[in-house]
Structure formats: C-alpha cells, structure tokens
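Below: a set of structures, written as structure tokens.
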Structure 1
C-alpha cells in the first residue's frame with residue numbers, strides 16, 4: 001500500500017490547486033495546462049465518489065480515503081511522465097487529509113497522513129471562496145465555505161507550504177497563477 005502512495009521523483013515544477021469545494025480548481029487546472037502546453041492531473045476522488053454515488057447512492061466513508069489516495073497518486077505518477085516542464089495537479093494528498101479531518105472528527109489514516117506530508121510540490125494555489133458555489137451530487141458544504149477555507153489555509157501554514165491565495169474572476173486568477181509559475185520557471 002505505502003509504495004502506491006509515494007510520489008515518483010521528477011524534474012518538473014509541480015503546482016497544486018488547493019482549497020474548498022466549488023472554488024474553481026478544475027477550471028484553473030485546465031487553463032494552466034493549456035497555457036503551458038502540459039498535462040494536468042484531475043481529482044481522482046471525483047470519479048471514484050461519483051461512481052459510488054451513481055451505483056450505491058452512498059457518499060464518502062473513511063474506508064474510501066486510502067483507495068482515493070492511491071488512485072490520486074497513480075494518476076499523478078503516470079501523468080508526470082507525460083508533462084513538459086510543469087505538472088498541474090487539481091489536488092494532492094494534503095487536500096485529502098484536510099477533508100478526512102473535516103469530515104471524520106479530526107481523524108486521518110496514519111498512512112495517508114504520512115504521504116500527504118512527505119510528497120512535495122513547488123507551489124500551492126489556494127482558491128478563495130469569492131466565486132459562486134455550484135451544486136452537484138458530491139458537494140455538500142455550501143454554508144461552511146469560510147470555515148473550510150480557513151482550515152485549508154491553516155494547513156498550508158502549519159506544514160510550511162509555499163502558497164499563494166487566488167482571488168477574483170477566472171482571468172485574474174489565471175494571470176496571478178501564471179506570474180508565480182513563470183517566476184519558478186526563471187529559477
């Protein structure tokens with residue numbers, strides 16, 4: 001199990017979109033990948049949980065988190081081989097850890113937590129809650145956006161991650177992210 005959660009080494013800039021549900025992470029991941037002519041890693045939890053919802057009408061349970069984490073890392077490691085200079089990740093295991101703690105009274109599987117903290121990325125883009133919340137089968141916390149944003153931010157600060165808060169419309173967020181990624185590319 002643990003081997004499947006390890007991040008494979010790569011000579012790439014790794015970018016993570018990070019934040020509460022319905023804050024534009026997927027849209028921005030796609031835009032950044034297109035801008036840099038690279039690939040982006042989708043959020044495996046969406047596919048996994050949508051299939052579960054469609055087949056069983058059940059939501060995420062604690063035993064789903066390790067399979068989600070494994071699926072996420074398999075996607076990331078696979079797409080790392082296809083990326084150009086940058087890999088854009090719609091999420092990472094640290095985000096899975098945050099959701100685990102938020103939904104399951106502060107609990108996170110120790111194996112998930114270990115790799116959430118060991119896997120590394122060059123920059124996190126923390127997406128703010130100033131965009132409209134959009135309902136779907138999986139989103140369920142429209143009234144807790146401020147609390148969830150604060151928890152995501154506290155997590156990045158606690159683990160000393162390099163991050164930038166993205167606010168504003170899609171265009172402003174994209175331009176801000178590009179400016180920060182371009183600075184990393186210059187180094």
Structure 2
C-alpha cells in the first residue's frame with residue numbers, strides 16, 4: 001500500500017521549496033551535491049565535478065561524509081551527557097568541513113542540508129554543532145563572524161523542535177533549451 005500525501009505535506013513541501021529558492025545559486029548547488037554524496041543518490045563525481053579542484057573537494061566530502069551513518073545511529077533521544085560526546089564530535093567535524101567549503105553561508109542553509117542528511121530528530125543538536133564548527137580557527141575571522149551572526153536568537157534558544165521529516169529533497173535538474181517555433 002502506498003503512502004498517502006496529506007494536504008499539509010504539500011504545503012510543507014512548498015514552504016521548503018521556497019526556502020531553498022531563497023539560497024544563493026552556489027548554496028543550492030552545494031546542497032544538491034551534498035545530498036547526492038551523503039544519501040548516495042547519484043555518482044556525485046560524474047554529476048557535479050567541473051574541474052580538478054571540485055573533483056578533489058567531492059573526494060574529500062565522500063571521506064568526511066563516511067561518518068554520517070554513525071552520526072545517524074548516535075543521535076541522542078535526550079540531553080543525557082553520556083550520549084553527547086560520541087555524537088557531537090563527529091557531527092562538529094562534518095559540519096566544520098561543510099562550513100569550510102564556503103557554500104553554506106548561514107545557519108538556515110546548514111539546517112536545511114543537515115535535516116535531510118541526518119533526519120528531523122537531529123534538529124535540537126544543530127545550533128550547538130553549527131556554533132561550535134563556525135567558531136573553529138580553520139575559518140577566516142570574518143567568515144566566523146558572518147556564520148555566527150546568521151543564527152537567530154530564536155533558533156539558538158528554541159524551547160522545542162518539530163519531529164516532522166522534510167518533504168522536499170532538491171536534486172540536479174538538467175537545463176532544457178527552449179524550442180523555437182517552426
């Protein structure tokens with residue numbers, strides 16, 4: 001039996017599409033590429049590599065994203081400190097890699113990607129991982145400032161988070177040349 005889509009799912013998907021459309025083109029491209037790598041959707045090297053620099057970045061991303069399966073299995077159910085260290089350490093490492101690629105320029109873009117890479121249950125942990133990775137010295141001080149200023153007080157201090165899974169997972173779209181009327 002198939003899954004029935006409710007009207008709220010359609011509204012949520014449209015809201016997510018609108019949010020995605022608000023990101024810069026380079027951010028949209030990076031999110032689509034990252035989803036291909038992290039969810040093993042397509043051959044990211046063939047799909048996304050435009051030159052040797054990007055090919056090297058994709059190879060590095062594959063290595064770093066190798067931690068995602070472990071991260072997904074370790075998302076704590078509560079705030080028990082015993083569960084935080086084995087989960088947060090690899091999450092911060094993967095986050096630091098992505099922020100260092102200079103394509104995720106805000107907490108919103110980061111959250112959008114990681115909700116899809118890991119799942120809705122990671123939401124409570126994203127502000128902490130983002131702030132920790134954004135404050136690391138591998139980023140230029142101006143980049144650190146811009147990233148840390150991009151997280152709103154509401155996102156950083158939210159009293160609760162939705163457990164609803166994302167509906168929209170952006171993918172590569174081939175350009176189609178408009179046909180000329182005969």
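If we compute distance in nm of label points 7 Å out along Cα→Cβ at positions 38 and 158 for structures 1, 2, which one ends up with the highest value?
Of structures 1, 2, the maximum of distance in nm of label points 7 Å out along Cα→Cβ at positions 38 and 158 occurs in 1.
Suppose Cα extents along the principal axes in Å works out to 68, 45, 31; of 1, 2, which structure was it derived from? Considering all the candidates, the number was obtained from 2.
Taking relative contact order in percent (Cα under 8 Å, 6 or more apart) from the coordinates of each of 1, 2, which one would give 26?
2
I have -0.32, -0.38, -0.57, -0.64 for log10 I(q)/I(0) by the Debye sum over Cα atoms at q = 0.12, 0.13, 0.16, 0.17 Å⁻¹, for residues 54-125 alone, calculated from one of the structures 1, 2. Which structure is it? Checking each candidate, the match is 2. Sorting 1, 2 by mean count of other Cβ atoms within 10 Å over residues 14-21 from high to low puts 1 first, with the largest value.
With helix-only ellipticity at 222 nm (-39500 (n - 2.57) for each DSSP H run of 4 or more, over all residues; to 500) derived from the coordinates and found to be -18000, which of 1, 2 does the value describe?
Only structure 2 yields this read-out.
Just so you know, all these numbers are worked out from the coordinates, no wet-lab data involved. Given the structure is predicted, the values throughout are model-derived calculations rather than measurements. Cβ atoms are built from the backbone, for glycine too; each structure is taken alone.
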